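The next part holds the structures, each set out as structure tokens.
What follows is calculated from the coordinates using simple rules that are stated; it is not laboratory data. Because the structure is predicted, anything quoted here is derived from the model rather than measured. Cβ atoms are built from the backbone, for glycine too; each structure is taken alone.
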Structure P
Amino acid sequence: MKIFIIGMMGSGKNHWAKYLSNQYNMNWIDLDAAIEKANNQTIETIFATKGGDFFREQEKELLRTTEKEENIIVATGGGTPCFHNNMQWMNEHGATIWIDEKIDILVSRLIREKSHRPLISDLNENELKHFLSTQLKNRTQFYQQATFHLNSNNIATFNPSEIATIKHL
């Protein structure tokens, strides 16, 4: 079984991937961390030196390597579903979970983590809210294609066996 967790930055994709992997004895990977490891550079440096197109190509290639994996949860980057037909690919090769948190919740989480997130490090609270709202508006068409639409209130009770009721994986 493969599960791909998608959603905005700050939605808790890594946290929930880790949680679900522990609960159900599955492996998990953070796609962004895999990209950094493969390139021996931070994502910020990859974007600055090689550009967004290079990053998105790396993201697509590393995502596709999970095709051969069994029993894995993949925490994707926030933009992963929006490029290279990644959302369609993930839905064809596993189940997708959109962790959909309200903008105010994302802002409250991210305002404390700004120094670790280059895209938002210079934004004040109002700018951050506007940035996230714009990003979500642009990404919703991809996110809403997810197999499951959850938030932190109901993902903790999610059981991967539910996937079997709607997909044959």
Structure Q
Amino acid sequence: MIAEMFELMYEEKGIGLAANQVDLPYRFFVANLTSNPAAKDQEVVYLNPVIKTHGGTAEAEEGCLSFPGIWAPVRRPEKVTLTAFNLAGEEVRLEADGLLGRAIQHEVDHLDGVVFVDRLSPTSELEVREALESLVRQFDDDQARGLIPSNEAIIARLDELERLRT
């Protein structure tokens, strides 16, 4: 499952992917800041990640595999301290800034039900509104053609995932 997540992430030129982005009812994410499938030594998996502390403020452009082609500036804490577990079951404590710090926050946001467009300033939101509306139209069209499950089926799946969490 994790190997498949890395494959999907690399296919889409991403640097991180949260389990719930691919319909998995688990709290973990994978990342490789190089986005290079040959750089296996750069791959990380964080299970049950929690951001313990944060400090400073930095703004940088972000994109997301869930919103293809949409990029916008997002203001986030500059530094974070993450606690999580690795695949060996060992607790990991990591202080991160720069791209790693941003990626950690982005992926933990996904696990908490927040996406980067939720963090946009009003001005940035206006700048990407047309692109977001285009994605909604594409989703609606794909749903009407049966390529994507109905809203009822999606809600049922979300309810199922919620039951699995508790």
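From P, Q, which structure was relative contact order in percent (Cα under 8 Å, 6 or more apart) = 33 calculated on? Let's see the in-between values first.
On the way: P: 33; Q: 18.
Going through each structure in turn, the value belongs to P.
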TODO: Kindly point out which one of P, Q the value 102 was derived from, the read-out being volume of the Cα convex hull per residue in Å³, for residues 50-137 alone.
DONE: Q
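Out of P, Q, which one gives 15.5, 45 for Rg and Dmax of the Cα atoms in Å as computed from the coordinates? Provide the component values of the computation, followed by the final result.
Details: P: 15.5, 45; Q: 16.5, 47.
Label of the originating structure: P.
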Open item on the list: To test your reading of the models, identify which of P, Q gives 16.9 for mean count of other Cβ atoms within 10 Å over residues 18-25 when calculated.
Closed with: Q
Task: Read-out distance in nm of label points 7 Å out along Cα→Cβ at positions 26 and 146, computed value 1.3, structure in P, Q - done: P
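Using distance in nm of label points 7 Å out along Cα→Cβ at positions 90 and 130, single out the structure from P, Q with the greatest value. Can you show the working numbers first?
Details: P: 2.8; Q: 5.1.
If we compare distance in nm of label points 7 Å out along Cα→Cβ at positions 90 and 130 over P, Q, the biggest value is for Q.
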Open item on the list: On mean count of other Cβ atoms within 10 Å over residues 34-41, which of the structures labelled P, Q is highest?
Closed with: P
TODO: Output the label of whichever structure in P, Q has the greatest value of mean count of other Cβ atoms within 10 Å over residues 2-9.
DONE: P
